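We did not get these values from a lab; they are worked out from the coordinates using the rules stated. Here the structure is a predicted model, which is why all the values come from computation and not from measurement. Cβ atoms are built from the backbone, for glycine too; each structure is taken alone.
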Structure I
Amino acid sequence: MDSTKLRMTPGPTELPPEVLKAMSRPIPNPDVEPEFTAFYRRLLGKLGTVYGTDDDLLVLAGEGMLGLEASVASVVDPGESVLCLANGVFGAGFADLVELHGGEAVVHETSDRTGFDVGTVESLLEDSEFAAATMVHCETPTGLLNDLDEILAACRDAGVLTIVDAVSSLGGTPVPVEQIDVCLGASQKCFSSPPGLSTLSVSDRAWEAVEATEQSSFYTSLEPWHGIDLDTDEAVLQPYTPSVSNLAALDASLDRLLDEGVDAVHERHAAVAEYCRERGRDLGLEPYPDSRASWSPTVTAFEVPGRAETLQRRLAEEHDVVVATGLGDHADDVLRIGHMGYNAERDRVERTMDALATVLE
């Protein structure tokens with residue numbers, strides 16, 4: 001693999017050397033070696049610090065989409081209604097998961113340039129009975145960061161369970177985890193770990209919903225994970241074999257993040273994102289969302305109507321810089337630069353924007 005290539009996509013990110021090294025550690029047998037239990041217990045403690053919660057933490061062996069599907073499959077019975085708040089591809093995608101597992105998705109779709117109106121959401125919550133509400137914190141296809149505090153409060157007041165996709169924001173910017181019943185993350189974004197792990201925080205309310213829901217799946221069910229006691233010196237049998245090497249990589253990633261400090265990491269992401277947008281404006285480019293308040297500190301999406309695919313190709317071929325285009329209808333109209341985790345460094349963004357300046361000339 002070409003080590004001179006700079007990959008600035010919004011996940012998977014580049015991997016720090018210590019994370020790559022961690023994957024080469026010997027693999028213990030989790031079912032029989034007590035030291036794995038101690039390692040896993042410590043890892044969950046680190047993850048809880050990053051999440052900023054005392055809720056239960058889970059790490060599932062599957063990339064981020066497993067967490068999204070498991071959260072829906074575990075709390076939604078056939079015929080139950082779920083409010084899916086959508087102002088992007090992933091918000092709308094929750095509806096597909098709800099219907100796949102027999103639920104009825106009520107989709108509230110708004111512009112992909114702006115956040116949600118809390119008054120409208122409150123009206124929807126008053127008019128129907130929902131088993132849960134789903135939403136996305138950071139919509140990476142458009143670089144949109146949703147302010148969810150008032151939405152989450154409205155859902156809680158209505159007694160509606162909340163499921164939040166924070167895959168592209170967790171570890172890069174504050175996430176209101178304590179207001180969320182199931183908060184979803186993934187290894188390959190701001191953690192700068194290899195793809196392959198889903199992380200979840202699960203509230204007591206969410207566990208009650210899991211236990212009350214008829215589970216129709218095993219691998220996408222959270223129920224087998226409930227009540228596992230890691231406070232022991234013995235080996236603990238988990239529902240399925242953990243992805244040990246990926247967990248070692250995640251542990252190294254969390255060490256890097258915690259050594260820097262969660263607040264400092266958030267500040268670094270914000271500063272690098274602002275630099276990226278300033279350079280873009282110097283080139284005549286504007287972020288896709290309508291307002292500064294909606295700009296994500298982990299990914300910037302620039303409007304480049306009809307030019308995204310050409311710019312992406314030329315950046316890769318002429319400068320060894322890999323970026324992403326938009327998705328769906330925006331495939332050729334949006335150019336996306338990921339500045340998350342290990343890639344949230346000024347020199348990396350500087351090289352990317354220097355290359356983009358040359359290509360635009």
Structure II
Amino acid sequence: MPHDDWASGLAFGLSRTPFLIDGKTRSICAENPNGAKGGGAREVPERGVGAAGDLGAGWKVRPCIDLPAGSTTTLAAIDGPGVIQHIWITATPKSYRECVLRMYWDGEDTPSVEVPLGDFFCNGHARRTNIVSLPINVNPSGGFNSYWPMPFRKSAKITIENQRWEPIGGFFYQVNYCLTEIPECAAYFHAQWRRSVTPREAPDHVILDGVRGKGQYVGTYLAWTQLADGWWGEGEVKFFIDGDREFPTICGTGTEDYVGGAWCFDGQTYTAPFLGYPMYEREPGAVPKHGLYRWHIMDPIRFDEDLRVTIQALGWWPNGKYQPLADDIASVAYWYQMPPHAPFPALPSVQERFSR
């Protein structure tokens with residue numbers, strides 16, 4: 001059977017469902033930790049102990065794991081070629097900023113994905129927020145779902161590091177994938193987290209920098225904390241592509257415009273397939289917090305040599321002039337590129353990531 005992008009496990013959406021490919025579907029979870037054929041539901045409970053103690057093997061014996069304090073746990077180790085098609089995770093909000101999700105493709109030494117768990121699934125600020133979008137879904141209550149296709153040719157490894165001072169119990173996960181040939185044009189999935197407090201004299205938050213090679217940028221998530229009152233979202237998103245220095249090739253018109261909204265959101269939140277403003281929180285005595293996402297699935301930002309992405313923190317003075325802001329912005333950049341990727345900046349410590 002011919003193997004092309006249209007019929008492969010990389011094709012996206014209902015349009016590919018009638019097409020058969022030469023592939024093997026597998027799934028890794030606590031009940032089948034290595035995804036082996038016929039390897040699920042083999043855990044045998046101790047008689048009379050636990051929820052399945054009176055039922056025996058083949059029941060729901062090991063649905064989740066615990067993450068010891070300071071530990072790194074391998075959730076999935078897969079030999080390729082293949083493509084990860086769906087990841088589901090649920091855990092306590094204590095894990096959202098204090099656990100780090102990492103992914104490695106084809107035996108690389110440094111991760112292609114390194115993001116706090118909650119932020120990867122558009123749940124920044126260590127808050128649960130429902131998301132209804134195409135690649136990321138978060139459903140009641142804290143059911144994290146990723147549908148980003150993640151191809152690999154030799155191997156894939158997914159780890160979770162618990163940097164909290166105590167164990168995290170009840171960590172549930174499932175990784176669904178297809179073992180199949182991968183087209184030469186398929187690039188590797190990447191995601192990177194950054195956080196900064198913007199300086200008023202130059203209030204630019206860097207979403208992504210240092211990317212070298214050929215690829216395409218596919219998404220942004222922002223966890224934004226206001227440190228001043230009033231409207232905060234006049235800042236433009238800028239894409240500096242293939243040698244741009246002072247001036248970008250792509251420049252937006254404002255923060256709410258970038259995520260498909262308008263006129264300061266009129267106080268409303270929303271979540272949609274490609275963009276959304278799902279979180280606005282202003283508790284008494286606390287600074288306002290916002291969550292926003294924009295997926296460049298239908299309009300990827302393509303680059304051949306390098307890419308830099310920034311956003312301004314900009315509001316208004318009472319006299320109608322733009323006001324540079326010192327705001328606390330955390331972001332996740334999502335992109336695909338061909339190897340090798342440049343090493344990521346050092347991930348801030350757990351104390352520097354904490355935001356509750």
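Assuming 1.2 is distance in nm of label points 7 Å out along Cα→Cβ at positions 91 and 107 as calculated from a single structure, say which of I, II it is. Source structure: I.
Mean count of other Cβ atoms within 10 Å over residues 187-194 was computed and gave 22.1; which structure, I, II, did it come from? Going label by label, the one that fits is II. Source structure of the calculated read-out (Cα extents along the principal axes in Å, for residues 211-330 alone, 47, 32, 22) within I, II: II.
When relative contact order in percent (Cα under 8 Å, 6 or more apart) is calculated for each of the structures I, II, the largest result comes from I. A value of 4.8 was derived for distance in nm of label points 7 Å out along Cα→Cβ at positions 83 and 347; which structure in I, II was it taken from? Of the options listed, only I reproduces it. Using the calculated result 16.0 for mean count of other Cβ atoms within 10 Å over residues 35-42, pick out the matching structure from I, II. Source structure for this number: I. Given a computed value of 3.5 for distance in nm of label points 7 Å out along Cα→Cβ at positions 51 and 323, which structure among I, II does it belong to? This figure was derived from I.
When helix-only ellipticity at 222 nm (-39500 (n - 2.57) for each DSSP H run of 4 or more, over all residues; to 500) is computed for each of I, II, the one that comes out at -12500 is I.
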